[in-house]
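All of the numbers you see were taken from the coordinates with simple rules; none came from a lab. Quick caveat, the model's predicted, so the values are computed rather than measured. Cβ atoms are built from the backbone, for glycine too; each structure is taken alone.
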Structure P
Amino acid sequence: MKKILLILTLISTMLVSCESWLDVNDDPNVPTAVTTELVLPAAQASIAVQVGGLLFNTGGFYAQYWSQAPEANQYNNLDKFDVKTDFMDNVYTELYAGALNDLKYILTAAEEEEDWGNYLAATVLRAYTYQLLVDLFDKVPYTEALQGTEVLNPVFDDGKVVYDGITSEINDALSKVTGTEMVATTDMLLGADIDEWIGFANALKLKIFMRQSETSENHQAEVKALIAENNFMTMDVMFASFADEQNKRNPWYDTDVDRLGGINHVATRNIISFLATNADPRIDIMWKKATKNDEFNGNFPAGKTIPGIKNEDFSFPNVSPTQPIYLYTMSELYLFIAEAELRYNNDATAAKVAYEAAIDANLALHGISTPGADLYGTGKPYEFDGTHKQIMMQKWASLALVNNIEAWFETKRTEYPVISGATASQIMDNPTLYTPGDRIRPYENNLGDGKWLNRFYYPDAAVSTNENTPSQPNLTDKVWWDQN
């Protein structure tokens, strides 16, 4: 209910600030018709609240950025891979009944009116949403979904079918635009700029193709064509309509700081050791120093029961009430480009250019004016060494507290950061066994030592309403593209 109220409040705030498209003789609080101008921001808010709320929180644990604080208990089970079948109910329901339903309305209206700008925007958001759903659940309703009473029990399609389908949808939408089209002025992501939406569409295709890089469907030719064309967005795709007021704050902050007191999340040894070892200025922006010794310090993943530790021993995340929700950043885009240049074009020089641009973009996102060359110049800690690992480690660092769920997906796809050969107990006894940044097997693990959660159960919300929901998988089962 609190998340729904947040969405409604944000849309209401946005409508008041966008009076230029409203008839001044109408009451803006009682719209006489449902229009794309009203529905598009509602769909965008539905997606953003999930990415920036529960998925941001969950990804933070599973990308090993934070762990449950020792003197709090809100996420004990989540931290140690003990999730239930109802865990993703709200995400699943909101993305289907909210975002995808709203986007279907826009697509139908836009096609009838040959409104290809909004058609493209809705298509890209639909593809983004389905990519997210597949990466969480593997199989999801797609070909028969959103048919109302005509199809009450849509089939669950294989992830590959969904990926191929949304790619075709993006291509079709791109074929309809010339770059002169309009997007609703209420667009809350890219300022109603059709060129940026075209760029976002191409960047999303690149991500979808690269997500398949470890499969036989690696789409090498399509990736090379996108890189050569270089027609991507030039700004972060972000939802930034937050204010430091009740029900208008960033959803993760609203829940975990404003409501729960900000006492549940401590940094992991993984992220703190990586940033500190490399003298990375982002550490001061993203994390607070431990109150006990005024130093940055992280705990082991799922390590809240380690004897003798307290909250004061560790750094806490620094997320502001107005922090935007980032759906796709320029740093993430540049790192996909760097990986593609190295993997498919065998061009280390071009990869280096994109890699350094990614660091610059991420520093800018965090408001850091320090020149990136201080980090990646000759002899500096992030000087490009021409390896896939270095690109992926930088992606892990760049997505931290920015888009945590995407970071988790990428760790599964690439197996970077690598998993430390030493257990948490062994590292405690001998810290030299640990390489900063490496993933650490959780100190407590409901799945069993050495096992990893790779996907989520089909939500109860699906099981209870759709007789075609597949049998529940094991949490250790991998989604279709995860073939490492």
Structure Q
Amino acid sequence: MAHTRRSNERDTPTRGIRSAALFLSILTACASGDGSAKDPVNPLARRRADGSMEVFGGRVIPALPRLLGVRQQYELRFKWLEDKHRQLLPMMRKHGIAMWIVTNHEFHPDPVTAYVAPDQSYTDAFLVHVFVDAGNEGLKRFSSWRRPKLDYARLFEPLPVPRDERGQQDAAAGLRILYQRYQPRTIGLDFRSERGQESGLTHDDYERLVRLLGPDGEKRFVPARDLIEDYFDTRLPDELEYYRALVLATDIIAQRALSNEVITPGVTKAADVKWFFDEQIASLGVGGKPWFEIHTAVQRFDAATGKAIPYAHPAPDTLTFQRGDVIHLDCGFDYLGFASDWQKVAYILRDGETDASAGMKLALANANRIHQLFRSEPRAGMTGWEAAGAIVRKLAGAPFVPSLYSHPIGYQGHALGSSIDARNGVPGPRPARESRLRPGNWRSVEFSAKTALPEWNGDSLLIPMEDDAFLTDHGYEYFRPYQTSWYLIR
């Protein structure tokens, strides 16, 4: 489903979130005099009564949204799982998969498991989820899990073998019976892919399945990778506003990190920003955590030498931020089975400065030109390679160097689907394995723009950006307004 409503006109989760039964409130309000109060740690950050924060330069950071607690997340994800299972049979037929076997181990789960079965801890030594195209009977779903709770039983039947006194089933015997009963012409397995989400089958389990199903069964093994990508990259309309809340929370924490609330020139180190972000996510109380190591990068013009220092990416943990630093923050976290991915830039003013320079503003405006082209050029049905070409053609002759490395986002930060890739403005060779942009799919619009600055004696300033967006009939729409002015730190 394509969504055409302009997302950047809204700063708070909409009715879809507000109507949910219970939320964990994480708003903070300060009441004093005019309804706001200076932060006792840093007077350059002032909290307002509505939970928003005003930082140096008059920049207002919105209040955090209300996110779901872990039980409400489970219940909502279970509802979505039922909806996703209704899409599965047409996808299996589209990709020629008659039976799909997903194996799982204690402490070594297949990445697929959390998205085809309820999100919970599976402690069986060997567990299978089996999906079968049963013809006129439709989709049949089986599982050997030994603790089939009521909600679980709404999705899966037990394997056709008895349980022992502990509730366990002989998964090997059950798989043999299903194979003989349905005689699938193809058996999809999570293997033969360069992507981790599509290659969760271990070598040991491959050999186990060969022993169970024999040489004839092995001849029917096919990679399930195209099915997995289709399943992972197809979004439910109801997911959109909940994901918007995650993006908003990410944006707010990132903006706070790139402000005087956190950064004091000459004092704050790169590791302090990372730990601030980690601790803020933990304090939400919603079970979220970063899906990669949060980090910063630094650029600076050295007036003494008349040259820009080499771009330090990532910045060493011990690097201390100084006046004149351009800081690039790369961050994101998991919540509700989704991941966010976010990059923003800030500038620490030198003594006597009140704003970023004209060249720095131009460099940011050049980056925004790429933002606009992601809005106008990609279309559902294009391959990522075609979308990259459409954007690059519009940038021909630009007075800066663009570099695109945009990837899908969703269940994972680096999710499945088409990449839109043109490093240094040049699309690479057409990929051997191509998929097409799906209507409504989510994307991490990730790129950089390199601009030569006169005030840096012609040395270049790199502006990396990353914003989460969704595909409409008219191009990508951003979940949050992208950055159009410098985050200034005094």
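Before moving on, here are some points about what is shown:
- When mean count of other Cβ atoms within 10 Å over residues 134-141 is computed for each of P, Q, the largest belongs to: P
- Given -0.75 for log10 I(q)/I(0) by the Debye sum over Cα atoms at q = 0.10 Å⁻¹, calculated: source structure among P, Q: P
- Of the structures P, Q, the one that -8500 was derived from, the read-out being helix-only ellipticity at 222 nm (-39500 (n - 2.57) for each DSSP H run of 4 or more, over all residues; to 500): Q
- Among P, Q, structure where P(r) over Cα pairs in 10 Å bins from 0, in percent, for residues 110-381 alone as derived comes to 6, 21, 29, 27, 13, 3, 0: P
- Structures P, Q were shown, and distance in nm of label points 7 Å out along Cα→Cβ at positions 246 and 390 at 5.2 was computed from P.
- If relative contact order in percent (Cα under 8 Å, 6 or more apart) is computed and equals 15, the structure in P, Q: Q
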